[in-house]
Structure I
């Protein structure tokens, strides 16, 4: 993982205090499951990838995250350059005028769609005309990541900085849920599960706001 990553030792230490008799091996298994769930539900590991060159007649592109131990989970947005300004591509699950999708374009595509079988793959529409020249640094994708197998037991620094308590709640929930252990406790499992779910939703909202205090509501102008 990148240099801005952290190990999970401090999380293990805090969890083991509450679980007499628990083993580190069991803790690592449950922590891995919690991290996958946290990334999937919150989509909080969000980064901007390097610009992509647009080639004539090419509609399908593949994203390769710069981190060796991460892979694409979701494609959130793709920004494209028109003249000196940047615009957001429309997603093909949204309502878009048919002629906007199908027209030939010298300026390049304005819509994209992803693929469930390969999250790092996307297709743009319309394609750049065959006779046109390639446009360098035309698209900038914004994606969420998830750890790649095998996991190196490290997490991005933002996880331990902002969401350590949420991860601890998730691990405790799974550990308390185990049967016939000295620390088995159904009520405590449910309690920490609720806290974990709430924390995942907070992380998702914070990622949407790019870790600012921006509001999620839309304020329309007075003349709208």
Structure II
């Protein structure tokens, strides 16, 4: 095993974890706001501009970070880039080192994904294969990111037609985030002998905001009543 290459991979994994935390946190807040919108639309009307801005920011972060995760460039700080770099330099890694099995909770907390690999070579091959199975979704995410969220291209004549052609659903986004989290943890156990859930500790803070908004509205109604 080449210790220099091994340590460089560990450093890249640390940088990847930052992007994954951003993506997972953005998705968590995005889903909380969607649920809030459905259940408390009258509260959103108190400050629609604020919620529209936060909502848009979450979506932009999601598309930018997810696109980064699936950049195939071996030098990029994304899951696929790191996997391609490792595959190209497989002889520099310890092929015999065991990888502990793990279980990953999905974003909604209701479903579970498990992973188990015999060695790093199998992990790399299966990981790249599992990513390739989602090529169509990844392409649509990349297209939206490149042509709209990063900079709105002038060749987009009709936004409705553009988003219809390159549609990305909430399920699509969650699928890619869970796939990333799963593969990230598998790589993390190989390089660092432990697991790490790449989610910020305060990713559910919006629930507290909702609570205080509700209390404030109740107080206003009592004063007005």
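Per-structure values
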{"item": "For -21500 (helix-only ellipticity at 222 nm (-39500 (n - 2.57) for each DSSP H run of 4 or more, over all residues; to 500), calculated) the corresponding structure among I, II", "result": "II"}
{"item": "Answer label among I, II for the case where distance in nm of label points 7 Å out along Cα→Cβ at positions 13 and 61, calculated from the coordinates, equals 2.5", "result": "II"}
{"item": "Highest-scoring label, criterion being distance in nm of label points 7 Å out along Cα→Cβ at positions 5 and 213, among I, II", "result": "II"}
{"item": "At a computed -0.44, -1.30 (log10 I(q)/I(0) by the Debye sum over Cα atoms at q = 0.09, 0.18 Å⁻¹), which of I, II", "result": "II"}
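Every number here is computed from the coordinates shown, using simple stated rules; none is lab data. Only a predicted model underlies this, so the values are computations on that prediction, with no experimental measurement involved. Cβ atoms are built from the backbone, for glycine too; each structure is taken alone.
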